[in-house]
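Before anything else, here is the set of structures, which you'll find just below.
Each reported figure results from applying straightforward, stated rules to the coordinates on display, with no laboratory input. Note that the coordinates shown come from a computational prediction; the quantities given were computed from them, not determined experimentally.
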Structure I
Amino acid sequence: MGLTDLPGELLELILCSGVLSAADIGRVSCTCRRLWETCQARGKVWRERFRRRWPSLLKYYSQTDNVNWLKEYKARHNAGLETRRIVASFSKRFFSEHVPCDGFSDIETLGCPGHFFEDELMSILNMEGRKCLTWKYYAKKILYFLRQQNILKNLKAYLEQPGDQLSFLEGAVLIDQYCNPLSDICLTSVQAQVDDITDKVRKVLRTKNPRHPSLAPKAGEVLIVSDVEFQRQVLDAMNCVLYEQLKYKGNEMDYYNSLNSFIHQVLIRRTGIPISLSVLYLTIARQLGVRLEPVNFPSHFLLRWCQGKEGSTDIFDYVYIDAFGKGKQLTVKECEYLIGHHVTEEFYGVVTSKEVLQRMVGNLLNLGKRFWTSCSMSKRWIHPSMGQ
């Protein structure tokens with residue numbers, strides 16, 4: 001029995017094995033009509049070859065798409081060759097400034113999909129050993145630039161939306177992505193973690209009040225709990241889950257660590273600063289139907305919970321929630337005790353999602369200034385005999 005006499009499924013299994021290279025499959029397909037049909041461009045053989053070579057790229061394709069896998073394989077292969085050529089051609093003159101003005105012009109005009117180019121850059125970064133350190137250096141610089149450019153486009157589109165439609169969590173994720181472009185951070189993953197916490201809150205809530213309206217949200221409907229007592233039950237359940245079960249807390253020991261400002265790190269480390277914990281707290285509360293609002297309080301970001309008429313301008317109609325302080329509920333006077341001095345009424349007012357983002361960015365900029373100031377101060381105290 002010859003190779004072409006084998007059943008189609010067995011023949012495909014042989015050709016899909018890791019023993020044959022792409023060049024081997026190309027040669028096999030040229031031998032006869034039977035093998036040419038088995039190795040057709042849109043078939044299983046080339047799809048498997050693509051998957052084995054670049055497994056991380058399959059997420060960009062749908063199972064229902066009629067993909068020309070041979071064409072995609074060639075495009076990705078050529079993109080890899082072009083990427084390596086560009087990385088090898090870079091020199092230090094491109095990085096004399098923070099962002100080069102013309103160093104990436106040849107990259108931005110490439111004809112291949114952007115994820116092909118990024119995938120090749122990641123493969124360069126993941127090379128083993130100390131070889132190609134120069135390539136790794138430039139590949140990292142290029143990848144930073146490309147991803148931050150894409151994130152800036154997403155951030156611009158986000159800010160162009162109407163203010164009442166902006167998600168605080170999405171804004172926090174965009175800032176996180178921009179500051180950590182090489183990390184695998186996506187809104188879907190972060191939202192899934194927040195949803196998991198929300199489900200835990202519902203379980204606690206169910207033990208307290210099985211008929212609570214937050215337990216049965218209708219699909220596609222924005223959940224709103226109007227009764228103050230029902231809202232209080234939600235907040236109590238949230239405090240139980242976040243601070244007692246999951247042990248979230250304000251990072252008092254290492255307050256100025258930049259990780260406290262990144263929402264994905266807050267979820268991993270379960271600690272943060274007032275504004276990052278407030279974004280998490282507010283997001284969970286709103287998913288459960290309780291509308292909390294952000295308050296740009298000086299030195300300590302807070303949330304407010306309305307106890308009077310909705311939309312009231314009287315600051316005494318609100319209870320102020322300190323997410324950094326384990327969800328403690330404060331009066332106006334207690335807010336002032338928190339920071340140690342009196343403030344005017346304007347600081348108790350609600351702020352927009354854009355203003356929340358501005359404060360988060362401002363915090364990160366201040367952390368950068370603090371770091372460089374401490375570095376320069378430490379250099380001043382180094383004795384000349386000790387070097388630098």
Structure II
Amino acid sequence: MITIWQGLSLLLIALAAAGCLFQVASALLVHRFQRAPKPAPAARPPVSVMKPLCGAEPGMAENLESCLRQDYPQFQMVFGVADAADPALKVVEALPRDLPGVEIETVADATRHGLNLKVGNLLNMWPKVRHDLIVVADSDIRVGPHYLDDLAAPFADPKVGVVTCLYVGRPVPGLWSALGAMGINHGFLPGAVLARAIGRKDGCFGATMAVRRSVLEKGGGLQALSPVLADDWVLGRMARDQGLEIALAARPVDITVHEPDLKALLDHEIRWGRTIAAVDRASYMASVITQPVALALLAVLAGGGWLPSLAALGLAALCRLWAVRVEERALGLPPAGFGRLALREILSFVVYVVACGGRTVVWRGRRFAVRADGTLDQVEGSQT
């Protein structure tokens with residue numbers, strides 16, 4: 001006779017089995033995505049690339065220069081800071097100015113626009129933006145010379161309003177940065193690829209977003225993004241509300257992952273989790289299915305070491321390891337050690353549980369509460 005606890009263990013085993021199917025499918029889809037043909041753009045219109053900056057991050061010079069060295073006929077790069085003393089400006093000043101086809105503009109303006117400081121920076125840069133195809137790109141991405149072609153190509157389809165990029169985490173040296181990159185490469189990226197494969201195409205990722213000027217202006221402009229933390233999600237919704245699609249660029253970009261300590265890593269990932277939960281709580285809650293090892297471990301605990309749950313834990317661990325190795329080969333990553341893989345699994349589940357249980361986030365030293373619509377309230381007493 002099966003006890004209540006064994007019944008709970010069986011339920012968790014079933015969820016872990018579903019999670020294993022998720023891991024297998026997503027790993028194979030990452031492999032397929034990386035090997036898919038890379039279409040050339042039918043047209044190469046002038047592009048304005050907006051780069052909001054805040055501080056001199058590790059690898060910033062190389063990251064910014066990679067965006068300048070494009071095999072693209074004409075584009076504008078607009079850098080923006082909120083403080084004229086920001087050390088990022090010295091990095092920008094040292095960039096090469098003799099590259100063909102590129103025009104560089106720099107804006108230093110402390111004017112505040114809402115609580116989202118990144119969007120406030122973009123609003124201050126906006127008067128310098130000249131072209132009708134606009135790219136908003138984070139400062140920590142590193143790209144190849146095909147980057148702007150990859151963004152321009154999907155716009156050949158008039159149904160496309162926004163193009164976004166997946167990204168691969170490339171850590172600076174250190175344990176916490178490595179764990180942060182693993183969360184991206186074996187959590188975010190495979191999940192995003194699988195979501196699109198099953199027909200969910202509402203993902204818009206803030207590392208790089210390209211949009212037609214007409215779509216942005218019809219949706220309310222950058223001002224519509226200023227009160228929210230998930231500005232990428234709002235930009236994607238802006239296109240969808242106009243009956244347009246969000247397309248995915250053919251290649252991911254690299255993102256530099258710098259997490260100096262455990263607190264920084266947890267603050268960052270809990271902010272991501274709570275932001276997603278704020279705008280789509282049902283999907284975030286359901287994402288527990290992506291963690292078969294944690295579910296199988298809970299099954300072991302519920303069943304008191306019941307043999308079926310122990311077998312499920314072993315199979316879940318093997319499945320997860322296989323999926324990680326497939327993703328590492330597809331993305332050109334070095335294999336992670338078993339200890340780091342185990343620690344990453346623990347951290348992922350802790351972040352999931354904590355993110356489900358609250359709405360406050362820490363962002364650039366300030367604490368906010370994220371409302372159900374994604375807008376922000378600054379928590380009283382936090383740094384301004």
Structure III
Amino acid sequence: MTNAQLKEELIAYSKSIGVDKIGFTSADPFLQLKDRLQTQQKLGYQSGFEESDIEKRTQPKRLLEGARTIISIALGYPSKMNNPPKSTKEERRGVFCRASWGKDYHDVLRGRLQKIETFLQNRVPEARTISMVDTGELSDRAVAERAGIGWSGKNCAIITPEFGSYVYLGELVTTVSLEPDIPLTEQCGTCTRCIDACPTGALVQGGQLDSQKCIAYLTQTKNFLPEQYRKKLGNRLYGCDTCQQVCPENKGKDFHLHDEMEPDPEIAKPKLLPLLTMGNREFKEKFGHVSGSWRGKKPIQRNAIIALAHFKDHQALPVLHELMQKDPRPVIRGTAAWAIAQIGSIEEKNRLEQAKNKEIDEEVLLEIEKGISILENKS
């Protein structure tokens with residue numbers, strides 16, 4: 001079998017197992033990416049979630065000795081929900097970003113990649129492979145761009161002609177030599193809609209993201225959310241889709257190709273109040289299978305409190321009082337105090353002062369004092 005035939009077989013096999021797009025590139029170093037990553041590091045724009053070793057991120061042969069080819073795969077996911085529940089005055093709801101709808105995409109893509117690895121090793125027994133999704137050393141986006149899956153958009157997402165940017169990405173590095181595909185030409189042109197629409201100005205310029213300002217990143221942090229971003233959060237519980245929603249390339253793109261990616265509306269748009277009193281076991285049972293749960297329930301509950309403040313939901317006040325007074329986690333107590341001040345009137349001042357007299361955590365005390373100041377300005 002020639003390598004060209006093997007490549008054709010791999011393409012056909014990938015389609016048979018539900019891979020929507022596949023591309024091939026060499027395992028040569030990612031030199032342009034290296035320059036970009038060094039710049040990001042100097043500017044402090046990295047999130048801290050990514051691999052910190054730039055050499056590992058840009059030198060595939062450091063990950064697999066004798067690496068010759070990287071295979072990139074993409075799976076399209078839905079952008080619209082069937083019969084989405086409405087957030088009403090009686091029952092306010094939060095929202096998970098589209099990338100966290102359905103089963104955790106890490107598991108879905110790893111399953112596809114494992115099948116491709118097995119297929120390849122059956123055809124070429126001496127082949128060695130490693131695969132990764134999102135949390136691996138390589139940049140999924142840089143690999144996909146060079147493998148012709150799509151172009152790297154100004155919103156820092158891979159944009160495919162077929163599915164827009166609503167795709168999950170993964171890659172497989174192998175010692176087998178396969179003909180590389182031709183990268184696509186960047187097609188964003190003069191459009192800056194994503195940059196203009198970014199709620200926090202995290203898109204510094206086309207293709208450059210300050211992760212520290214990105215709402216998708218901020219929703220995953222575990223500490224107090226910086227105050228300047230709280231009102232930007234809206235009712236987002238995990239992630240942010242704004243830069244994808246405004247992209248012209250995503251207009252009319254909505255694919256329901258994989259059952260495991262279909263969202264449960266009650267999980268993708270959950271009621272906010274029940275989230276505040278949910279225990280670890282219940283949270284894991286309800287949300288454990290989605291990617292948005294990977295940081296645990298505390299960030300989601302903190303974000304839910306901020307969302308209730310966004311809605312000015314007076315029904316939430318009794319639960320927020322309880323959290324401010326009794327929750328063992330400072331971040332939850334302090335955020336609850338801030339939310340009470342956002343929602344309530346000067347009558348809440350007495351409750352905050354009582355909480356202040358009992359509180360010993362300095363950060364929580366700052367939030368309570370902040371809340372008292374907000375209430376006084378309302379009177």
**Q.** For relative contact order in percent (Cα under 8 Å, 6 or more apart) computed as 19, the structure of I, II, III it came from
**A.** III
Q. Of structures I, II, III, which gives -16500 when helix-only ellipticity at 222 nm (-39500 (n - 2.57) for each DSSP H run of 4 or more, over all residues; to 500) is computed from the coordinates?
A. I
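One of I, II, III was used to compute Cα extents along the principal axes in Å, for residues 59-114 alone, and the answer was 36, 22, 17. Which one was it?
II
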Q | Of the structures I, II, III, the one that 0.98 was derived from, the read-out being Rg/Rh (Cα atoms, Kirkwood Rh) | A | II
